[in-house]
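Before anything else, here is the set of structures, which you'll find just below.
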Structure 1
């Protein structure tokens with residue numbers, strides 16, 4: 001992290017890129033309290049698979065389009081704008097693609113490719129990035145019992161895993177990583193937790209240090225835990241208190257309370273209890289409550305002998321059937337029951353009976369009756385859990401999985417998000433000391449930002465991020481910070497080596513929404529620095545040394561002379577070296593004042609030095 005004062009100068013090398021959208025000016029923004037997972041097998045639930053136009057067709061001003069520009073047909077854009085991620089992006093600031101599995105210290109399996117063999121991940125990521133949401137993919141543990149625990153116990157292997165994860169994040173331009181290593185909890189024995197936990201803590205601290213050096217987010221998703229001073233402690237192997245300062249998100253899986261036996265998916269009192277512990281040991285803004293977008297249906301009794309035509313597995317104690325929340329109402333209608341809302345657990349439930357008539361394997365007539373009980377969360381359940389977000393000022397809620405909740409449930413989330421909407425911050429960026437947003441190499445220009453509330457009152461003492469985006473990257477990078485003065489403004493002098501785009505962002509607080517300015521592109525004109533004698537004798541060689549900035553090696557250098565109002569190249573030539581330096585000489589045959597300039601090859605747009613004059617004696 002680079003922190004600068006309000007009057008410091010930022011100097012760096014960067015490249016040009018395209019414009020982005022600003023979120024300023026909205027009348028009322030809901031609080032961004034929703035996030036969730038996008039499994040590799042359900043990408044189309046939240047995002048359509050639409051194809052890019054061929055680059056020969058899709059061009060803007062004659063240049064091939066990129067992920068940031070509009071390379072889709074109009075009808076596809078309409079489909080995209082109506083998709084789940086796009087219609088709900090105002091509720092979210094990040095998503096977790098559930099696409100990766102750690103198989104060994106150096107191997108991360110890409111599950112997206114397996115689940116979507118005909119649809120490139122790059123295209124899906126492109127569409128996701130167009131939402132403006134942060135992309136924090138989830139990685140699960142794909143090793144066998146005690147294997148990962150054994151890896152983490154060895155410093156050199158632990159370091160290798162850290163590097164493997166960091167490389168994945170940086171190579172793909174992700175905004176961070178979400179670790180869902182459930183093997184500790186559900187594969188390894190709980191008798192191993194005391195030994196595993198310290199190594200897990202070391203791993204998190206080492207991974208956090210590497211990710212934070214690149215301004216990346218570390219998120220951890222775990223089952224519940226309770227205050228260790230209480231009888232029921234939960235999954236202590238994840239050592240929440242010890243990793244609290246090293247992580248940026250804790251997503252608590254406040255569901256699967258009832259799995260083997262009928263009961264609520266995640267009763268609200270149990271949910272609140274684990275939240276209370278989490279916020280007691282870390283900032284509440286790091287904590288996310290898990291929301292289940294599914295229900296379960298258990299068999300509670302079977303009477304009679306079921307025919308061979310009945311579905312298999314109709315026995316008490318069989319694994320519960322799982323159904324999506326958005327199917328719950330239709331399922332209740334099919335089951336011919338009216339669900340009730342259990343206020344104690346804050347969940348919907350109902351019981352029903354199925355009868356099956358037919359023949360046994362020996363051909364005898366038979367019948368059986370199967371009693372079943374279903375539990376799931378509905379829109380009221382979500383409202384009451386989102387009220388916990390408001391009560392404890394949590395970072396938000398994480399939905400397993402995005403897009404399978406009932407439409408009324410997403411409306412319930414939106415209603416709460418609007419009710420607790422933070423103040424809107426007006427964030428304005430302007431660029432001064434440029435000509436048509438252009439500057440010469442190394443020249444100083446000024447980034448000026450203004451930050452006010454909607455009533456125009458300035459926001460003083462606000463920490464502002466100065467961000468840049470490079471053409472080789474898919475995400476913005478922070479290159480400095482500054483605090484607003486009493487008038488709600490910042491002023492940052494900047495020097496640049498090549499063209500770049502800038503924006504200003506601020507982090508959200510409970511009282512005030514995060515903000516992002518429009519982006520402004522500043523184009524840098526190359527500069528040629530020359531050294532030469534102001535006069536030479538007729539018939540002598542004139543030697544000119546120079547440097548082109550930014551440095552270009554291997555470029556052809558020529559001298560041009562102004563003659564009869566036209567520029568003509570002299571026979572002399574040279575090539576710039578690795579530092580962009582060159583020396584070129586030309587014979588001066590006539591007396592008088594000669595007007596010259598240097599031309600340096602640079603693709604279709606050569607670089608020209610300022611004109612200069614030589615006296616030939």
Structure 2
């Protein structure tokens with residue numbers, strides 16, 4: 001039975017506790033998070049690592065008067081618990097429940113939404129500037145992870161903040177990991193701070209001196225700590241942040257809640273920009289998450305005792321099939337290289353990294369750099385494949401246009417998590433991938449109907465000698481017995497019919513087949529065409545189906561604006577086929593919510609029943625109108 005957590009409805013309740021109670025509270029929060037996430041799934045390891053830090057922040061500062069801005073949000077579950085959402089935690093990431101990320105519409109304690117890394121400093125600086133412009137008060141605190149420091153946006157914010165901000169604090173939560181283990185100079189730099197011999201010698205010497213002095217009170221101890229702070233800033237790599245305009249404090253133990261409260265209270269009195277460097281352990285307090293932080297970064301429901309998933313995986317995932325196909329291609333061609341942005345495991349590249357490390361490049365959370373770096377590889381004669389989530393490739397759009405496609409360089413984009421992603425919700429939705437890629441010149445754009453077709457498309461993309469993008473969804477995909485080769489710009493008929501034709505893209509092909517069976521039971525014979533390519537579109541197949549049936553349905557798991565359906569309508573207009581009855585089905589003009597993928601597709605009318613219902617309503621109504629006009 002909870003001693004403390006049940007009494008806390010807001011940060012104000014937290015402040016009623018004694019500092020000596022906070023360790024017990026942190027243990028209760030940690031137990032609560034493990035219990036809920038084991039049932040719902042979610043981002044566990046990062047949140048477990050930030051429990052004491054979160055407790056200390058809310059204990060010292062006055063949210064929402066003091067704005068706490070979380071970078072990404074993976075570490076913010078304890079924040080939700082302490083800000084009035086503990087009772088709703090079981091609904092997290094479920095349809096109609098609370099989000100797995102900070103969300104402005106959800107709570108006044110969420111001053112800025114989060115989902116993509118490296119945004120917190122810039123957003124927090126904007127909040128601080130707005131506060132000052134409006135004559136407001138309070139502190140603004142940006143909580144970033146060390147992985148965020150691999151993103152250029154974070155440095156742009158730090159550079160600006162250090163020279164203009166006041167009452168502005170950055171808390172660097174350093175656990176040496178983002179999704180995959182952090183890489184690069186910044187990660188090494190932070191480790192250098194932690195392990196610096198000069199710093200640690202100074203620290204040890206000061207502790208020895210203080211311990212050797214008879215007990216003369218807190219005054220001398222505080223003076224010694226201030227001396228340590230001054231010497232450290234002169235003698236350690238923390239001077240980088242000082243040069244950027246910040247008072248650097250740390251590193252400090254992020255699991256010592258009393259020490260955190262003490263140091264945050266001292267920082268609270270400062271008006272200059274301050275960067276507090278906190279060391280934490282990802283997965284802290286749950287042994288399976290500590291041992292496997294990558295897996296528990298984002299986990300499905302699991303058994304608490306064993307840490308194992310409650311449900312076995314439903315066959316091979318698209319990501320796994322992609323990873324194996326790319327590794328096979330790289331074994332056969334020493335020009336093939338893999339590039340990713342801190343998500344080797346998420347994109348299925350673990351085996352590639354282990355077997356061919358010299359051609360595997362993880363650039364950290366730096367999507368723009370990943371794309372332009374790949375362009376450089378291609379210009380140098382390599383065949384780079386950039387494996388990246390659809391929602392993150394949005395952050396590198398200029399590089400796709402300017403550095404890859406304008407120069408017609410043979411970079412392949414493996415665009416994982418296209419379409420509806422499910423529980424992660426709007427921040428991670430891949431619903432715009434086709435729309436933002438379709439209109440870029442020189443780029444071939446394709447989407448497989450299943451995981452086996454993905455392997456054929458990767459081979460096609462590597463052969464085509466031009467920029468190419470393959471968009472595919474999260475999760476599993478049926479593997480056909482014999483994956484046929486894919487020819488660029490060619491579709492495939494998977495079902496015959498003469499009343500109408502459903503032109504389906506990607507995983508919607510299987511939905512279209514199921515809908516066609518329902519339509520047949522209702523007396524309507526629908527052909528189903530696996531479009532495969534959005535660009536170059538198989539115009540010949542589109543026009544042939546239009547002329548044969550007079551009625552076309554397009555079906556896609558993408559935003560309708562600028563998507564596959566738009567491409568088909570443009571094709572019909574260009575060919576002068578103005579009498580064709582059409583129906584475009586896809587994601588309407590709104591952001592996806594969080595919930596299971598199946599629930600969300602059904603709510604959008606993009607399951608088999610919804611598609612069949614929409615087709616019958618549209619074409620039977622049109623048939624009735626035509627009969628009435630003829631009469």
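Computed from the coordinates by the stated procedures, all read-outs in this text should not be read as laboratory data. Since we're looking at a predicted model, the values are computed, not measured. Cβ atoms are built from the backbone, for glycine too; each structure is taken alone.
A few remarks follow.
- Among 1, 2, structure where helix-only ellipticity at 222 nm (-39500 (n - 2.57) for each DSSP H run of 4 or more, over all residues; to 500) as derived comes to -12500: 2
- For semi-axes √(5λ) of the Cα gyration tensor in Å computed as 51, 27, 21, the structure of 1, 2 it came from: 2
- With mean count of other Cβ atoms within 10 Å over residues 318-325 derived as 23.0, matching label from 1, 2: 2
- For the set 1, 2, ranking by distance in nm of label points 7 Å out along Cα→Cβ at positions 142 and 246 places 1 highest.
- Among 1, 2, structure where mean count of other Cβ atoms within 10 Å over residues 510-517 as derived comes to 22.4: 2
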